[in-house]
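**Q** What follows is a set of structures for review.
We did not get these values from a lab; they are worked out from the coordinates using the rules stated. Here the structure is a predicted model, which means the values were calculated and not measured. Cβ atoms are built from the backbone, for glycine too; each structure is taken alone.
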Structure 1
Amino acid sequence: MNTTDPVADLLTRIRNASKAKRNAVDIPASNLKREIVRILQESKYVKDMVELPDNKQGILRVYLQYAKGDTPVIKGIERISRPGLRKYVDATELRLSTHNSRGIMVVSTSRGILTNHEAAKMGIGGEVMLRCW
């Protein structure tokens, strides 16, 4: 399946699996998706990620994290910057976002994919890809 926005597809698959209380979700692999899931895993929104080989690009199996009583840890996940409307922020705006927002934002910077907290510490801005809480 060919999608025009693979990041939105990733977020929709995670959101739908979380609402359906699935343990894992399979996502077509790419380097960008690996980095996004790695950040979600480091931030304790996702339990684990395993890469499964296939004859094409590979599959990422993402194991979702649940709290007590099968309550999903991910309350919401949304795409901020999209192909039709990119959203860029500078380091000053990122510093303010670390104090005013709940959850994390994933930012694509010149130094790679980072959270808003890491980018604010480094003093760099970039494209805000998504927000997760």
Structure 2
Amino acid sequence: MKKQKAWIKTSSGKSGKTMSDFEKQRITADCQPLVEQFKIQYIRSNPDKRFNYLIDIYTRWRGNHLYFCQKYKSDDENRIADEFEVKFVRLEYTGHNLFSLSYLRHTEQWFLIATDLTLPDCLKMMKQIPTLQPIG
């Protein structure tokens, strides 16, 4: 007898934990010193403009995910866009002030490093592990 196939509903992938705007602002403010440190460390004052060069590092929220982003500029005459954004780290709020930490691989897939970390632990790992830092 042949098995019947059917569509079933699966989870949407959301953690179910919601955050207030106040919490997001507090977390963003706590991340800002590291962002400023990365800017000093990775943004060159006189970049080689023959290639794409880093012009900004910042954070951006989407749902319960805080992304660390880097913005590049291109002056090449055959460029597709003048500027483009690349996300390099994702903090996913999992509840009770805990986060999952992931980085974006060269395959454009997020790779989970750790779960159930506090924000200070995530920021400490980002300072120590080169894979979790911008590409300058």
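**Q** Ranked on distance in nm of label points 7 Å out along Cα→Cβ at positions 24 and 120, which label among 1, 2 comes first with the largest value?
**A** If we compare distance in nm of label points 7 Å out along Cα→Cβ at positions 24 and 120 over 1, 2, the biggest value is for 1.
**Q** Here's another thing I want to ask about it. When log10 I(q)/I(0) by the Debye sum over Cα atoms at q = 0.11 Å⁻¹ is calculated, the result is -0.49; to which of the structures 1, 2 does this value belong? Don't jump to the answer; show the numbers that get you there.
**A** On the way: 1: -0.39; 2: -0.49.
The read-out comes from structure 2.
**Q** Suppose you compute distance in nm of label points 7 Å out along Cα→Cβ at positions 80 and 112 for every structure in 1, 2: which one lands on 2.0?
**A** Values: 1: 2.0; 2: 3.0.
Considering all the candidates, the number was obtained from 1.
**Q** I would also like to ask the following. For structures 1, 2, calculate distance in nm of label points 7 Å out along Cα→Cβ at positions 48 and 72 and state which one comes out highest.
**A** Numbers: 1: 2.1; 2: 1.4.
That would be structure 1.
**Q** Of the structures labelled 1, 2, one was used to calculate Cα extents along the principal axes in Å, for residues 32-95 alone, giving 46, 26, 11. Name it. Don't skip to the end; give the middle numbers.
**A** Numbers: 1: 38, 37, 20; 2: 46, 26, 11.
Structure 2 accounts for this read-out.
**Q** Which one of 1, 2 has relative contact order in percent (Cα under 8 Å, 6 or more apart), as calculated from the coordinates, equal to 22?
**A** Values: 1: 22; 2: 17.
It traces back to 1.
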